[in-house]
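Participant: Each structure below is given as C-alpha cells.
Computed from the coordinates by the stated procedures, all read-outs in this text should not be read as laboratory data. Quantities reported herein were computed from a predicted structural model and do not represent experimental measurements. Cβ atoms are built from the backbone, for glycine too; each structure is taken alone.
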Structure P
Amino acid sequence: MLNENIKSIRKSKGLSQEELAVKLNVVRQTISKWEQGLSVPDSDMLISISEVLETPVSTLLGETISESKADDLRAISEKLEVINLQLAQRKQGRQKAIHWFFIFLCVIIVIAFAVLILLNSPYLGWDYSDPENAVIGIGFHAMEWLFTRIAPLVLIGAAVGAFLTRKK
C-alpha cells in the first residue's frame, strides 16, 4: 500500500524517481526499493516524502488519521512497524523456499547417481554397428560423463546452500 501510494503520487506530481531522490537527498535505488515494497522509509523520511510530494503522511499510508501531532508520529511508527514485519515475513518465506530447493536438488542428484550406479551404463553393451544405436549410445555416454563431472560440484554447492539458508 505505501509503496503503491508513493509511486502513484510521485507520478501524479510529474516527478521521476531520480528527481524525487535528489529532493530527498537519497539515491534513486532507494526510491525504487520503496516503490517495489522491498524496504520502507523511516518515520522522519516519511515526513520528508510527504513534504516533497505535498501530501499528508496519512494519505501516503493509505488512511486518514485525525489525531494530534504526537499521535501522528506514533501512528506512523506503528504502521511502519507492521510494514517492516510483513517484509520480514516475506523474506523469511523466500529463504525457506530457497532452503527447500537446495535440499530437493541434493536429493535429486543423489537419486540420479543411485540410478546410474544401478543401471551400470547398459548402453555400453549395445551393438554399435547400427548407426542409430551408435549415436544414441554416444549421447547417453556424453550425458553420463558430463553429469558425473558436474553433479558433485552442484551437490556440494546445494549442500552448502541448504546449510547457509537453514533456520537459525
Structure Q
Amino acid sequence: MEDLIRLKRESVYQGHLFEYFHDTMKFPNGNTAVWDHIEHKGAAAVVPVQADGTILMVRQYRNSVGRETLEIPAGGLESKDEPTLDAALRELEEETGYKAGKSEYLISTLAAPAYCSEKVDIYVAMDLIPSRQHLDENEFVELESYTVDELCEMIFAGEICDSKTVAAIMAYARKFHV
C-alpha cells in the first residue's frame, strides 16, 4: 500500500518460538495506529504418503485451542536460515519414525498474515523407510493413517481445522490423487 509507513517497532516479548512487537503505523490519510506483530522463524511440514497411498497423521493436544488436533507432521525451523526441506524431513522422522526415500515440494502457506510472519513450506514424503521416532521430552503424539478421501471428508465436516493441514491435504488431493 502506497504511503503506509512503519514509524516504530517495539519489542514487547521475546519467547522461544517467536518475538512479539508493537508496530506504530502511519496510514496514507495521516492517521497512526499500533498494530501487533509476531515475528516467527518459519516452519516446515510434510504429507507422509505410505506405500498403500494412505497418509500418516499425528494427533496431539494443542494448548492454544484446548483440545487434540489431527495434523500433518510439522515443526518450526531451528534458524531462519535452515532449509525448509531439512526441517520437514527432520519433523517426519521425529514425529512418525519414518524417513523419506523421495520428497517433493507441495505448497507454502502463511499461518496468520494479519499479525504473524510465519510461513510454512509443505512437502510430500514418499517411499517411507522405517526409522525411529524422536519425540521431544514433552511431546506426545499418536500416529493415525487415513485415505485422502477420508481426510477430505474430515476437513469438510470440520474435524480437521488446522490451516496448514487443510491446505496440504487439499493441495495433495488436487495434485496427486486421481
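Participant: Taking distance in nm of label points 7 Å out along Cα→Cβ at positions 4 and 100 from the coordinates of each of P, Q, which one would give 2.7?
Facilitator: Checking each candidate, the match is P.
Participant: Same structure, new question: Could you tell me which structure in P, Q was used to calculate helix-only ellipticity at 222 nm (-39500 (n - 2.57) for each DSSP H run of 4 or more, over all residues; to 500) as -26000?
Facilitator: P
Participant: Out of P, Q, choose the structure whose coordinates give mean count of other Cβ atoms within 10 Å over residues 44-51 equal to 22.6 when calculated.
Facilitator: Source structure for this number: Q.
Participant: For the read-out mean count of other Cβ atoms within 10 Å over residues 116-123, a value of 10.6 was computed from one structure; give its label from P, Q.
Facilitator: It traces back to P.
Participant: So, one more: Determine which structure produced the value -0.71 for log10 I(q)/I(0) by the Debye sum over Cα atoms at q = 0.16 Å⁻¹, for residues 76-131 alone, calculated from the coordinates; the candidates are P, Q.
Facilitator: Derived from the structure labelled P.
Participant: Thinking of P, Q, which structure, once Rg and Dmax of the Cα atoms in Å, for residues 28-83 alone is computed, gives back 18.0, 59?
Facilitator: It traces back to Q.
Participant: Follow-up question, since we're still on this one. Comparing FRET efficiency 1/(1 + (r/R0)^6) of positions 52 and 148 (r between Cβ atoms, R0 = 25 Å, to 0.05) across structures P, Q, which is largest?
Facilitator: Q
Participant: Here's another thing I want to ask about it. For percent of Cα pairs over 28 Å apart, which of the structures P, Q scores highest?
Facilitator: Largest calculated value belongs to P.
Participant: Quick check on the output: 6.5 is mean projected area of the Cα convex hull in nm², for residues 12-59 alone, derived from one of P, Q. Which one produced it?
Facilitator: Of the options listed, only Q reproduces it.
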